[in-house]
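Each in C-alpha cells, the structures are laid out below.
Every number here is computed from the coordinates shown, using simple stated rules; none is lab data. Here the structure is a predicted model, which means the values were calculated and not measured. Cβ atoms are built from the backbone, for glycine too; each structure is taken alone.
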Structure 1
Amino acid sequence: MSTLKERYNTEALPALKEKLGMSNPMQLPKLSKVVVNMGLGIVDKDAQKAHAGELAQITGQLPVMTKARNSISNFKLREGMTIGAKVTLRGTRMYEFVDRLINAALPRIRDFRGVPTEAFDGKGNYTLGLKDQTIFPEVNPDKVGSAQGMNVTIVTSARNDKEAYELLALLGMPFAKKKDEGV
C-alpha cells in the first residue's frame, strides 16, 4: 500500500471527521483521480514522442495524445493535429504520483514557498501548474531537449473548497502562507 494511502487512512480520516463534523466515513472527502496534462503545441513528431515518454516516466502510465478540435490559420493549426498529451491516474498510481509530487518534486522547485491556495475551482478540485518536467526525479535533466510545463489537476470528492483544502493539507500539500497570516 502506498504511504500516502496509509497516511490518508490513519491520520487524515480521523482528523477530517473531527474538523468537518461528519460521523459517516463515506461522506468524508477523498482523492478521486489525478489528471496530468501537457500542452505540447505544434512541434515535430520526435519532440512529441520525447515529451510523451517523459510524461510516461513521471506518471508510470502511457499518455493519451490529444488532438486539435478546430483549425486556426493564424497559429498554423489544423483540425486533428496532435497538440498535447494527458494521463488520468486512479487508485494506487494516483496515490503514488501525489506522494512523489508532494515529497520529491515540489521541494525541488527553485525558490519554492508553497503552492497557491487560490487554485481551487469551487467544487473541491485543485489545479497546479508546473513550469518544468525536470523537477521530477524520474526525468534525467541531461536527456531533456527542452523544458515543458504541465498542469496537474487533483479531483476530490469534496463538496467545496474548504473540505478539499483540509484534505490536501492533511495529506501534506505544502500550501503557501496567506497574506494575512504574515508571509
Structure 2
Amino acid sequence: MSRYNKTLILHGWGGSDYPHWQAHLAMEVAKNYGTVSFPLIQHPHYPSKNRWIKQVKAILEDFRPDTVVCHSLANTLWFWLCEEGIAPVERLFMVSPPSLQTDEHTIKSFFPCPMPETLCAKEVQMFVSDNDPWISVEEAQQITSHYNVPLKILHNAGHINAESGFGKWETIEKLVIREKAC
C-alpha cells in the first residue's frame, strides 16, 4: 500500500491529456490503489489566473491531497495559490515551470509571478530540461536555491511533455507511487 494515497495532478496551458506523462501518471496512481484527481482546469487553452485559482482552491479544500504534481503553467498557478494561503501538502513535484517573467499574451494574467514565502509543501522536487524553451536552467537553479529544494536537470528533454517524448515517464511514477519505508 502506498504511503501517499491522494494525488492531485495539475496540468499546464493547453492541458495534459493522453499521451502526456500526466495522463499515464493518473492511470498508474489509480492502478496502485491510490486516489487521484486529474481535473481539466477551466479553459485550458485560454487560461485565466483568477478562474484557475478559484477552481483549484475549491479542489484543494474538497479533495485534500497529500501529493501535488504540477506541469508547466500549473507551477505558476501553485506559486499564486501559495501567495493566497493554502493548506500545506506533504509532497510537491514541480515539472517544467515557465520563467516567472514569461511574456506570452495568452497567459499574461499569470505574469510576472512573485516567489511566495513558502511552497506550502513539506517535500518539494523540481525537474527541468536543459533545453526547455520556457525556462533557463539558471532561473530554475535560482528558484530551487531560494527554497533549498532539489533540482533534477534532464538532458535534451524539451518542455518534458508528450511532444518531447514524455508519454509514460517511469521516474515520476516511481517517485509519486513510492512505497512506505519499513
Structure 3
Amino acid sequence: MTPLSIPTIETERLILRGWQESDVAMVAELYADETNARYIGGTKTHDQCWRAVATFIGHWQLRGYGLWCVTRKDSGTAIGWAGLWFPDGWPEPELGYALHGDHHGQGFASEATRAALTSAYRDFGWATAISLIDPGNTASQNVTRKLGGTLEAANVRVLEHVGDIWRHQNAETFLKGAA
C-alpha cells in the first residue's frame, strides 16, 4: 500500500501538516481538559485519543481530505487540529477545529480555519461548507463569523451530536475575499 500523502499548508504563524504518532500526546492533553473538551465530545482516555488520531488519518484515506495537525511555526509545537470533516452520516462537508486551551484567543483558530477552507475550495473542489457548533460555543461562532459564516439552523441532531449549523460563504464568494 502506498503511504498516504497529506498536503502541508503554511500560514503566517502556523503549519497545518499530516499526523504523527507523537501528536497523540497533544490530543490526549487537549481531551483531558474538561473545559477544552466540552464542545468536542467530552474528555477521552489516552487510548481513545490514539484512536481519534487514527480516525483523522483514516478520514484522509477514505475521503482524500481531512483534519490537519496544527503546529506553531515559531516553536514547532502541535496545538490542535483544523480542517475538513465529512464522516458517514454527516449532513454535509464540515470545516472544524479544536485547539489546546493555551492557544485560545490568539487568532490561531481563525488563521487555521481560513487556510483549511481555502484549501477545501481551491484544492478539493468543495462548493460550500458548514460548521456544526455547540450553541454555547461562542468562541467558535465568532471564528465562523470572521470567515463570513452565518447561522443556518439551530439545535440540529447529527448522529449523537446536537448543534447549530453555520453556513460558510460559498467557494466563489469566499475565494474572492481571500485573493
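Work out which structure the value 17.8, 56 belongs to, where Rg and Dmax of the Cα atoms in Å, for residues 18-105 alone was derived from one of 1, 2, 3.
Only one of 1, 2, 3 returns 17.8, 56 for Rg and Dmax of the Cα atoms in Å, for residues 18-105 alone, namely 1.
Comparing distance in nm of label points 7 Å out along Cα→Cβ at positions 66 and 154 across structures 1, 2, 3, which is largest?
Largest one: structure 3.
Which one of 1, 2, 3 has relative contact order in percent (Cα under 8 Å, 6 or more apart), as calculated from the coordinates, equal to 29?
That value comes from structure 1.
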